[in-house]
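*Asks:* What follows is a set of structures to go through.
A short reminder: the numbers here are calculations on the coordinates, not readings from a lab. None of the values given here were measured: they were computed from a predicted structure. Cβ atoms are built from the backbone, for glycine too; each structure is taken alone.
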Structure P
Amino acid sequence: MIMRLNRYLAACGLTSRRKAENLIRSGRVSINGEIVCEFSIIVNENDVVCVDGTQVVPEKKVYIVMNKPRGVVCAVEDPFDRTVIELLPKEYEEVRIFPVGRLDKESEGLLVLSNDGDFAHFLMHPSSNIPKSYEIFLNKKVSERDLVSWRKGVTIEGGFVRPLLVKVLKREPLGMWLFIQIGEGLKREIRLMAEKLGFRVRVLIRRRIGRMELRNLKTGHIVKLSQDVLLKKIQQGGFV
């Protein structure tokens, strides 16, 4: 494993890559017993890297898919609410896992968690073209005219948003189920879009990340995958 020093420190789970650069500049990092102050220096496979005199090694990368339940927040820690991290088994207590992307407290469905910052960046970056698909239940029925408005897009807090796909799934006496697919997601995008068009989202379930579909994984449960398998499901198709 050969990588730049700042990336190596981030891979150890100590800090972000940017904060790692501050550690290096402050003279707290050594390689093979010598203090280094240049974050772009290359760490080779047999090098011994220490921070404040203590050797550090990269964490083993972990990739988890969760069926997030309602009522928990997508955060590493929160002073008021239970987090998705608290739902993980004890074996992950010492691993610096974080949620990749967001689902608000009252939303549920597919969520990726990992300690791999580079992988998380890839999944979240718009250039990766990984859409997210949702099933939502609205408080009232949607007319054909309403559907046209949804498909045209609206301006909400954060900018103009337009779904990639909107279609009716099921009509019920008290409302309607829609399937909606979005690309680059803004915070609470679907709920705000619905409010702008005069609707309220009563249920929001993320069913797909890319081509990976939620099918068998029970609410609150997780499945651990390798990076290769997870990426294959997202890009080529598969279910959990």
Structure Q
Amino acid sequence: MSPIHLSKRLAAVAQFVPQDSIVADIGSDHAYLPIWLTEQNRLKGAIAGEVVAGPFESTQTHVNQWHLQQQIQVRLGDGVEVLNPEEDHVSCIVIAGMGGLLITEILTRGLDHLNGHERLVLQPNIMESTVREWLNAHDYAIVDEAIVAEDGHIYEVIVGEPQPSVAPLSESDRVFGPVLRQTQPADFQLKWGTMLKKRRHLLQQLQNAQVVPTDKVKAVEHEIALIEEMKTWEN
């Protein structure tokens, strides 16, 4: 078998899976991530979850081709509901490549299947703020974040760990991320620099309309102000 090469998006996720984890990869997509992590001797074990029979069978076949049936269990079920918190001893849950709202719905439906000690490594492709709000509301501290551009899309990775209690997130933390807004790497600047230009253009269009939509103008002005207050780069 040729070695698995992770996409930039999955590599950004993989860096946050701790050494010697028992990982559950929900929506595993052929188990690329758990196979790669296993081949790198990073895991004590893995569970790959799929909710639809076709992807489940494809993932099982892929695991079998790598002869990793003993290390990676493939399970059919809805999200984290494939987990048994008393038996699986999962230490890290990955949910990647889905919308932020769907990720939070999966976690909410499966709360009883969490053991309360798992690190959550979440990679929403939209609605990142919704994921941060869910983590904050359920006493997960956002301990790290990453951002990566690939194939014309920008992905954020949000890492949450359970705490006895967490302080509420500010609006800026929810929108930009408490870690990313401090580090502001190149892909973060690309994302929000592009967004700022689009919002400025939209504001100009709204202000030039025959009937100016006051509420919409105020909302866009607020978005612009939030970005301008946060950004540390020029233009």
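*Asks:* Given a computed value of 15 for relative contact order in percent (Cα under 8 Å, 6 or more apart), which structure among P, Q does it belong to?
*Replies:* Working through the options, I get structure Q.
*Asks:* Ok, one more. Assuming 1.2 is distance in nm of label points 7 Å out along Cα→Cβ at positions 109 and 181 as calculated from a single structure, say which of P, Q it is.
*Replies:* Going label by label, the one that fits is P.
*Asks:* Related question: When you work out distance in nm of label points 7 Å out along Cα→Cβ at positions 53 and 133 for each of the structures P, Q, which one comes out largest? Numbers along the way, then the final one.
*Replies:* Working: P: 5.7; Q: 3.7.
The maximum falls on structure P.
*Asks:* Moving on. With helix-only ellipticity at 222 nm (-39500 (n - 2.57) for each DSSP H run of 4 or more, over all residues; to 500) derived from the coordinates and found to be -12500, which of P, Q does the value describe?
*Replies:* Attributed to the structure labelled Q.
*Asks:* Here semi-axes √(5λ) of the Cα gyration tensor in Å, for residues 77-172 alone was calculated and came to 21, 17, 12; which of the structures P, Q was it taken from? Don't skip to the answer; put the middle values down first.
*Replies:* Working: P: 32, 18, 12; Q: 21, 17, 12.
It must be structure Q, since only it matches.
*Asks:* Comparing structures P, Q by distance in nm of label points 7 Å out along Cα→Cβ at positions 61 and 189, which one has the largest value?
*Replies:* Q
*Asks:* For which of the structures P, Q does the calculation of mean count of other Cβ atoms within 10 Å over residues 37-44 return 13.9? Write out the running numbers ahead of the final one.
*Replies:* Details: P: 13.9; Q: 16.9.
Working through the options, I get structure P.
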